[in-house]
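Scrolling down, you'll hit the structures one after another.
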Structure P
Amino acid sequence: MLDFILDLIYPPVCGVCGKIDKNSLCKKCEIQLRKQAVYGIDHYSQDSDQIIDEHLYIFMYGGVIRQIFLNYKFNEKAYLYKTFTNFLLKNEKFVEIIKSYDIIIPVPLSKERRKKRGYNQSGLIAKEISKKLNIPINQTSLKKVKNIVAQSTLNKEQREKNIQGAYILKNAKSLKSKKVLIIDDIYTTGSTINECSKILYEVGTNKIGALTIAKD
């Protein structure tokens, strides 16, 4: 009922061209995105500098994808989460991999950043995937306790130092022996997801993967 009311107040539009579309992505723009999609899957060994086991991503970060992301994160176009998730969930291979995980955890924002932006862009995507695929979502255990300098303004070494100690875990017993999928919007150096994965593995999770919409 709530979704119906929201659709009346804020009619769903295609996140690329802005035309009214119940799927938040019109056929013409879906074809355009399919040309950009790579549906990458990177696997990491134990001697890798990446702590996660695998990383799934739909696009490389550039061109029209970059512009859509800038609108999503900084131009108050929160509705774009439906465009991303509806497109993602049309790929059967990715859906099956996602469904192999026990729980979804979005990368959290600090209270200050959340208040300024008005929404957590990764959280919106995670909640939609959780709802569509019936996978439990945990948004209470992983917390960001430091309002750090924006990672996008730093190089790799600076990112790794900047993100250290930014996250903590609370009430993490439910994560023990679970396969956890971390969801973020963009993967650049992996420092943010690595920091989250490090503390998740400390509580005895069985496997950790990452899903992002784009990879830079």
Structure Q
Amino acid sequence: MAKVLVLYYSSYGHIEAMAMAAAEGARSAGATADVKRAPETVPPDVAKAAHFKLDQPAPVASVNDLANYDGILFGTPTRFGNMAGQMRNFLDQAGGLWLKNSLVGKVGSVFCSSATQHGGQESTILTFIPTLLHLGMVIVGLPYAFAGQSGLDEIKGGSPYGASTIAGQDGSRRPSAVELEAARYQAAHVARIAAKLSA
């Protein structure tokens, strides 16, 4: 049985919702799945004034947690076409794991959100991947076998690089049913591959 971690950062709850769906997907494929979040780096008064979602029940992760899993799904909002600074700060502390080759051969996968349909979802995942490659991880995306990412029936996130959601300019749009299903599918895919690699 593969052990999967869903590690996310979420300011307003969009990626948090995707992370919970991803955990469901990993469990549906027979894995154990933990959900943890990257620490907040914004001062509490600033976060409160900006109406950040501060009541997230997922425990805060430590970098050393990463070594305990066969597969890790990373969830991040898009910040100017890259991962959020909170996730970058967290991963910048993984030098000790890199030095010990602790993540070599483990599955890594990314999902994200952006404010607009063309707000940098693909570039966020693509610029995230080099970090995982430097850590020696095996990259898994969201294959077109997940048919939900095709079609023009509705505006939706998702690409072969990973699941994604569109939050809207004011953050009022929540992840849609198909976007949540993409996160579940991607995580199940990760869990199945992680189980084969760790066998």
Structure R
Amino acid sequence: MKPGYVKRFSPVERLLHWVNALGFLFLLATGLILYLPRLSVLVSRRQTIQGLHFWGGVGWLAALAAVLVLGGRRLRATARELDSFDRDDLRWLRGGKAPQGRFNAGQKINAVLTAAFTILFGVSGLLLWFGEEDTRFRFASTVILHDGLMYVSLVLVVGHLYLTLIHPATRHALRGMTLGDVRVEWAMRHHSKWQPDDVHVDWPRARRG
């Protein structure tokens, strides 16, 4: 481990993040081509794009499932961290200064929404695909749900990219999701309740400093 840095994300956590991110961006791109008339006319191969969108979605879900199985105990521990919500998290959401663990309250909510949206995208997408061939699977609410999820997800992605790439206080977090580690000083400032496993870092001493 590089001196002055502490490990924040394991390889399997980073793999799950990037499989989800890249798959979602591919589906967003193909979905927008299908959704926006100008893009649809520009590409002109609507059936091909529909096939790419559907099978890309199937591949996305299958890849996520494979990573979850591969991650096993490590990802179950991560899920428990994300599922824990305490008074400090509520204070943080209200705009107060409150100590946070490895994940802050906003990241916990984002993780829950991401998981829920993934399931809803999968179910609604399958219904839309099968509805092309069988009217029994056609429901007006399915289109509304799928499109609504796209709009909300787009807003979340833009916010996520802003915090990751532009906002000076939080963009260092990208290093954790690419290289796995972050600066000790940054971690202590933003995640002071976190107790890292890295034996090379004297966390209490770093906290006092």
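Nothing in this text is a laboratory measurement; each read-out follows from the coordinates by a stated rule. Just so we're clear, the structure is a prediction, and the values are computed from it rather than from any experiment.
For the read-out relative contact order in percent (Cα under 8 Å, 6 or more apart), a value of 32 was computed from one structure; give its label from P, Q, R. The value was obtained from structure R. Consider the structures P, Q, R: one of them gives 37, 25, 19 for Cα extents along the principal axes in Å, for residues 131-178 alone as calculated from the coordinates. Say which. Only one of P, Q, R returns 37, 25, 19 for Cα extents along the principal axes in Å, for residues 131-178 alone, namely P.
Taking Kirkwood radius over Cα pairs in Å as the criterion, the largest value within structures P, Q, R is that of R.
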